[in-house]
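These notes open a run of structures that come right after.
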Structure P
Amino acid sequence: MRGRVWQGAVGVLAAGAAMLPGGAQAAGGVSGAELSLLWAVPFVGILLSIALMPLFAAHLWHHHYGKIAAGWAALLLVPLAATYGPGAAWYEFAHVMVLEYIPFIALLLALYTAGGGVLLKGSLVGTPTTNTALLAIGTALASLMGTTGAAMLLIRPVLRANAFRKQKTHTFVFFIFLVANIGGSLTPVGDPPLYLGFLRGVSFFWPTTHLFHEYLFCAVALLSVYWLLDTWAWSREKPVVPVLERREKLGIEGWLNVWLVVATVSVVIAMGYVKLGSIYILGQSMEVERAIGILLFLVITAISVRFTSLRLREANGFAWGAILEVAKLFAAIFVCMAPVLLILRAGSAGAAAPLVALISDAEGNPVPWVYFWLTGVLSSFLDNAPTYIVFFELAGGDPARLMVEGALTLAAISCGAVFMGANSYIGNAPNFMVKAIVEENGVRMPSFFGYCAWAALFLLPLFFLVTLIFFA
């Protein structure tokens, strides 16, 4: 079993690293102004594969999803190399992998491994009140330990507490809404978009002071709706509550991993404050502190694997399948979405000019509610972190100005990226991870479009209210 744990951790790294070719020198990237919308076809293709193949070709998908994802990435890179030259294709590939994917998956791996080594013990029974309390705790913790860390800490206790329930899919859908997304609104540690803003100069507590009311409104509304929905499900189901021979007090086992989560969060914070210059990795300029951070995430992962007992991981239902699936699929997603982001970054000079024109009024002033919805809708299907950066730059890219006179615009961008990452499984990495863990434990989750329907039913009306109250 110990060998399988090590193989799992190495496999996650290999899932991304296997896509890296040899160390050629970059020749320069592609201009987004040159790209037509046809270059978005592989990205649409991988999204449709994730959405439809589990429904119509489940056996093929579950056994070969990594190959299918790599095929869509190749369908982008090969024509890119043929059109703009191998050097340009390599540059874009290396840029995505070195500066975006590897930092992303290294942080997720550390939080997943350490979070999966914390066992929340106790006799929890998944009543509507208990479930609502667990979701509320996770929502509060998400800004302190990240949406990934909070999700990994609480998803298995919620699974155990609801093992006797028949109707429980809604619990895990709302878990994704709250713990994996909206809960991360208040600090740069909470969600990757806010962390990227922090790295660009947005002060650490700016989200805490400027997004608190939006966060509180959404959290209270969703927790209230969830309690009503779960109470209704409970009354219909009339579940037989298991009789416990001995009630176990609530407690935590695996304190080493608690401190490893704290260490991971501390590294994230330090990467925003410590400036050590830059180095070149595979032709890409990376900050030294970010490279050190990646290495520290790997060290934290190794410590967790080495010193966490197998008994604890087994009691927690820990497995590597979820993070391996995220590693493979998001490697291809990051590659395939690169031209889409380049087109958006080109602004009015790119193929998405009509879309970009919507963010300003006739006098050239930013329209906050449009920023909220454009950032949000794109964050639903593109990764929300790079989408945040695109609109951050379109809003001027000056953190000193955006935090003061542009505060409403920056709040709209931040809320759109963080909140609407909940609109699909791929809007934020913990969404897909929670789905995979829940399904590993035998609980059926909605399909890709099924989940989007849940989001449309419960989240879109909420976001219209957020628009009217905060950004109109």
Structure Q
Amino acid sequence: MDLDFERCYRAVDSRDQRFDGWFYTGVTSTGIYCRPSCPAMTPKRQNVRFFPSAAAAQGAGLRACRRCRPDAAPGSPQWDVRADVVGRAVRLIADGVVDRDGVPGLATRLGYTERHLHRMLRAELGAGPLALARAQRAQTARTLIETTGLGMAEIAFAAGFGSVRQFNDTVREVYGVAPSELRSARRAPATGGAGTITLRLAYRPPLHAAALLDFLARRALPGVEEVRDGTYRRGLRLPHGAAEAALTPADGHVSATLRLADMRDLAPAVARCRRLLDLDADPQAVDGTLAADPALAPAVAAEPGVRLPRAADGFEMALRAVIGQQVSVRSARTTLTRLLQATSPTPALVDHEVVALGDGVSGQQLHDQRAESGTLRGFAGAEEVLSVPDEAFGMPAGRRETIRALARAVAAGEIDLEPGGDREETVRRLTALPGIGPWTAGYVAMRALGDPDVLLPTDLAVRRGAAALGLPTDPKTLDAYADRWRPWRSYAMIRLWRAA
């Protein structure tokens, strides 16, 4: 974002929430930085500086505002949708790669030298990878301090710090007080059991929560995920262990209750939940472009803020795409459930009962299914799928071998389906596998890699939606017509699916 002073200052003066996450406001007279919509008194012009990241503000010697919760602002939408190295790096840092593998590991994942990576991040974010990771650790630490009863030493290592001393020094520097003072300044943390944390995931309004939950409910896999009473729940596979997330949309934020086997997974759990629900999107920018088309304008006006449901697990989404080729959503879900049963140590569910809320099943039935299979678990990994015998796939041999080829490539690190993956390279490698064509690769790019500008003109539901809205249904003609929706064709597809 171009940090034009007048534009940024007007956003701060009006406390415009749309700009939260785009930039940070530093006040030199108080030595504090915060989000643009901070309720504090508007500072004088001569005392204000604007920064592209919290880490840049910290590097300028400013401390974080203690009045606002660290989870009060969404992330910048540009880092969530950009396909270049900087965007990929920011997504990997949010997923905790620097905490786990250090800057050398981050640079290796991206294919650049540490020096060049540092230079690129400094140029756009005003801080290098270590400073960006440190800012995230400080925010994670404050969240744990204020929302859990964990001891300070436990919080230090859970947040990614190498030592308690480093934790204490960083918290003092970033927030201006000792960790114990941050806790004493807040009410007693809510109790939810060991390893349970409840926090808010902020978003830029509007958010069409019903469309988001409906999309996820129709594709929900029993034992892995469910939608019940306005809450989406799913199991997660995280770097240090299993987890379960319960996500409930509310006014201005999504309430997230996370049950973690290892507290070090808090940051990646939050990052993956945010990506899954597309919470860092700028809906006004998306809707503004789509509403310029008279064919989509009524749908945008009727349902503002429709998001692009993404993925908490890239391999899961790729497997869904392969199995979903040329079959209905319900058939794909049944096949996926059968495959998961073959990889699960828990008792299997009955195939004919595998249905979702969108098919008229009550929340109580889904609750009963969950009770039968135990707590929700993360989707099977590539190695587990490779161990499944032929008879458990329940599909033609060609499709079965495509799944195995995909699993082998992911297990060997030849295909990167994680947030920092190179979209163009991943699509190229996917289409090189037998049985994977443009539709499957495009679906993976859209949902697993977060590409906002994918169109699948041959998709049957897309063509039905186009017909319902009076748009061309011939794939080539629709593809040409959709140029007016760039760079948000993925969001247009969601609306076409809804129209269908």
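Between structures P, Q, the calculation of mean count of other Cβ atoms within 10 Å over residues 177-184 yields its largest number for P. Looking across P, Q, the calculation of FRET efficiency 1/(1 + (r/R0)^6) of positions 65 and 329 (r between Cβ atoms, R0 = 30 Å, to 0.05) that yields 1.00 traces back to P. Taking Kirkwood radius over Cα pairs in Å as the criterion, the highest value among P, Q goes to Q.
Can you say which of P, Q returns 1.34 when Rg/Rh (Cα atoms, Kirkwood Rh), for residues 225-280 alone is computed? Value 1.34 for Rg/Rh (Cα atoms, Kirkwood Rh), for residues 225-280 alone corresponds to P out of P, Q.
Match the computed value -14000 of helix-only ellipticity at 222 nm (-39500 (n - 2.57) for each DSSP H run of 4 or more, over all residues; to 500) to one of the structures P, Q, and report its label. Working through the options, I get structure Q. Look at relative contact order in percent (Cα under 8 Å, 6 or more apart) for each of P, Q: the largest one is in P.
Values in this text are rule-based calculations from the coordinates and carry no lab data. Note that the structure is predicted; figures quoted are calculated from it, not measured. Cβ atoms are built from the backbone, for glycine too; each structure is taken alone.
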